[in-house]
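Next come the structures, one after another.
FYI, it's all coordinate maths here, none of it is from the lab. All of these numbers come straight from a predicted model, not from anything done at the bench. Cβ atoms are built from the backbone, for glycine too; each structure is taken alone.
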Structure I
Amino acid sequence: MSMIGAVLERPDAARVIGPAAHTVRNMNDDIGLPLTVMRYERWLNPPETLAAVLLLPFRTLALALSPRYPKVLVLEFGTHSEGHLHWLVKVARPDIGVVTTIGPAHLDTLKTIAGVVHEKGAVVQAVPAAGLVVLGADHEHVADLEALAKCRVIKLPGRGVELAREIARAVGLHLGVSTQTIEAALASHRPEKGRLNLLQLGDLTVIDDHVNANPLSMRLALDTLNELARPGQRRVAMMGAMLELGEETVRYHEQLGAFARQRADVVIGVGELARQFQPDRWFASSPECADHVEEFLLPGDFLLVKGSSSIQMNLIVDRLRTRSDAGSPPGSPG
């Protein structure tokens, strides 16, 4: 069995490989990762967790003997504190390690970008000499990560979906999957819900990217909005606050607000920190924004909806979807 430890768009790699299982429902921490390895596909409540612990030896034996246990696991390794990834790679040592990029994320606990490099470097260090490390090449810390590897390293340019597809190709080829099979799998790929999903909701075009946010992913989403909007189409960036950015939180929000002005015609901020975007309109919460969304949208608008998960920007997408299903155009009363 091969394990792929990654910070990437997991279904791309899993789809290319074929008989593979992958992390679902953000089960990427010290509880979710072992559950995934033990083939639980959802979070367990406390009584279920106790039962799982008691039955662990029997389940382990059954899975070891089962011909249906996947040949490949594509695992997402998440972190929330210093040293967390270094522990997770001991729980499930990857045969292939993937790091897409390095940027400001989890700085409330990792403190510095150097801390992020050290933490994500655990995935690279854990891959054995016979394995493979795949690195996104469009950041300034590629050499730092490459220096940690004991095996062959492939560096790939690109961002977002483009990079995820190139990573899937590299992983598939390393595992002996034919090019024809890889391309057929990628052609049938659909993005995960809430990750750069392009929706047509009545007269509105919406990029639903509500799952999470940091400065790098926000810039990618804003670039996508700018690139996909037609000439003359009004670009509306509905941006939730970014969390876990540590002492430089305000600066990161200010910088992103200036960047958003270059990519969008209207900027909407949601959440207390989103005031630092200097938005055209600001709302304290996603429910409040959803209640007033008809007031600032026009037919034909192209929207981006993105923010940290806890800001619940999905509620705004849900409201837009409900109004579209009801046939209410933007600007009409609720």
Structure II
Amino acid sequence: MEARLVLGADPLPGLVWAFRIRGDGVAEELDVERPIEPRPDGWLWLHFNLVDARCSSFIRAFPDLPPEAVDALVGPDTHQQLHADGDCVYGVIADLGREFEGVTEEVRLLHFAMRERCLISARRRALNAVDEVRQLLRAGLRPESVAALLELIIDHIANAIDRLADDLALQMDRIEERILDLETTDERKRLGVFRRTTVRLHRQLTGLRVLFRRFEAIDPDELVPALRLDAARLSQRLDGLDQEIDALRDRARMLQDELSSQLAEETNRNLRVLSIVTILFLPPTLVAGFFGMNLKGMAYAESEVGFWAGVLVAALSSAVVYALLRWRGVTRG
């Protein structure tokens, strides 16, 4: 395959980076602006940007790739998949996004196809794990095989999700402390964002675990040694990480319920105070309405102290009502 990697003498379209891993494991970064020269020793990692329209056409014309692998490489970002077809392993796996500011919480997809002497990966938006592995290769990491390089990428996907889970747990701890201190700050919006993040991560991790469990059932003799993934180890690690994310999702839901309960209790207390104040002002309103009738023969109509008599009656009526409320225990709590 390595003798036919370059179709023509021009640089590969849409190529983001390329490494040649020699027989001793040393990774050599190649200039993407120059043609990739075929060599009989070592193997290649080519990483493409699918946003470049020329990239899809080039990959479709790439030699020795099964049609299903080509479809997985250039197909739309829909769902995760992992397949083995003779001497080729291909699929789509989830990764966290990466921007200039660092890792994001957005889940994006990495497309890949690998054969014994080449790993082709592609994405539409920048990914975190592949970039971290790229930096490791620059720093001198020596992958043993194509499968080892893909396993390293998946390990870094799990590492990034693990760090994100730790950050979510820390933020939930702070919110929980405020809730226990009866601070009524409305954190429901942040908790809703946390729940949405954990739900998305749980969905992707569950799918990825299922893929590796299915891959684990493949007879290793059906694959060349360079393509044999340690699916059992990857599945076990993803399973533990998924349980952690699932626990965070349940915790965010419980915190939302507790916060909603506190806010409802506070609302009930405010409504209780408002109701008591309204009840206390009902008798004075009745007295004021009674003395406000413009009819002959009204009591205190001609008296100099008629106004103050009305005020006194209104105040006494409120006091009597308040005393009755206290006697019945309505004002407690």
Structure III
Amino acid sequence: MKVLQAMAGAEYGGAEAFFTRLAIALRRAGLDQRVVIRADKNRAALLEAAGVMPLQLPFGGMLDWRTPLALKREIKAFKPDIVLTWMNRATSKCPKGDFVHAGRLGGYYDLKYYRSCDHLIGNTEDIVEYLVSNGWPEGRAHYLPNFVSEERSAPHPRSKFFTPDRAPLLLAMGRMHENKAFDILLQALARVPNAYLWLAGDGPLKKDLEAMAEKLAVKSRVRFLGWREDTAALFAACDLFICPSRHEPLGNVVVEAWAQGVPVIATDSLGPGTLIKHMENGILTPVDDAPTMARAIKHVLADEGLSDHIARAGRAAYEKNFTESAVIEKYMDFFKRITA
């Protein structure tokens, strides 16, 4: 079986990171694949280091005629049984041909970009329900979850980020965008004396968040870390992971925390609200509710038994559903079914 994957994603993002992990894992599983990406030297280097040699194309806007032609040539040369395109742009630029076309969605995207697909993949059951409710045939809508790395690391030295060793340490990560609600997390932090926050990520709201931290008088307890590749070391250093999102279709970061054995507090947005069983494998708080989030943080930090319980249950949920081997088995079975 031959599969060609095409991804035209941004430099950073959860879908882009999972695409890279999946391509590398499928190579380890022995799949004959070709990979086409939007030109990105860092992503290309990660893939090449693992033995996956990507074709890099512009994947530009409407006037980009080179990408569709080059993609068509690559498909003609490779003769894949399946072309798997990721998100809107790569899917819209995929030519028709003698292959099964599967589109992979990581959110509630406009289905106008996917009408040429034979099958659609949602990485949450709720996205699959969205597809079907919007007219996509149920038999051609498939749930395939993400997996995350469980690679462990020594804790990142707190001293490098001027953080006291005995201070309660919270960790959050993601793009600094309104959807991620890091403003609510800063407001909650203001109600949790002595706790420190490491915030890994970047984005358009970074300056606004820095200004808010100063206004709330928590700037001395917040460390803006930028995008990080050493996330395992950050998880190992923290006491609690927080996902404050207003809109979070999946919640990869929740699964990452579970894999690292870190207790999680998250808002009851779509993805985390589906993943987490409240008080069992995590704590859920209402969206946009800083006071309740602050109370939850204080409660988990003060109750070591609860913290240990939700961390262990989260790890168990990860081992059951989100390991590399479990998800790769699902993908390989999916490829066989749609080409049978």
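Observations
- Ranked by distance in nm of label points 7 Å out along Cα→Cβ at positions 155 and 211, structures I, II, III are led by III, which has the greatest value.
- Among I, II, III, which structure scores highest (criterion: mean projected area of the Cα convex hull in nm², for residues 59-122 alone): I
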